[in-house]
1. If mean projected area of the Cα convex hull in nm² is calculated from each of I, II, which structure is the one that comes out at 4.9?
2. Name the one structure among I, II that helix-only ellipticity at 222 nm (-39500 (n - 2.57) for each DSSP H run of 4 or more, over all residues; to 500) of -21000 was derived from.
3. Consider the structures I, II: one of them gives 43 for relative contact order in percent (Cα under 8 Å, 6 or more apart) as calculated from the coordinates. Say which.
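Rule-based calculations on the coordinates, nothing more; no lab input. Bear in mind that the values here come from a model prediction, so they are computed numbers and not experimental data.
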Structure I
Amino acid sequence: MISGSPRGADPSALIYSLIETAKVNKLEPWVYLRYLFEKQPLCQSDEEMRALLPHRVDPAGLHG
């Protein structure tokens, strides 16, 4: 139980998955997560949310 509790397993898995997918897509994980946390609250559609996935983000647009 790395996540501390069964209830924390899903959120932990989500964050770990985003971090590892960012790495595979040549994004700096901390810079990507900061970008994600800034942009996600502004999304108003599923397509805007999908545009934030690591494989769809332009590394030049992250301003790391």
Structure II
Amino acid sequence: MSAQLTQRELEVLGLVAEGRTNQAIAHALEVSPRTVAKHLEHAYRKLDVSCRVQAVAATRR
């Protein structure tokens, strides 16, 4: 991993790895879908990736 992810970013990516949508993640975490999208955007930047699959793969290395 190129940068330290926050606990929330890791939590969101864990739910992404389960195949959940942003809407489903937002519901589970009791936040808005936009907040989920922002967490993913920040994680992508830190991991230097451009999609959900790459982000999950990067966290598993």
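1. Going label by label, the one that fits is I.
2. II
3. II
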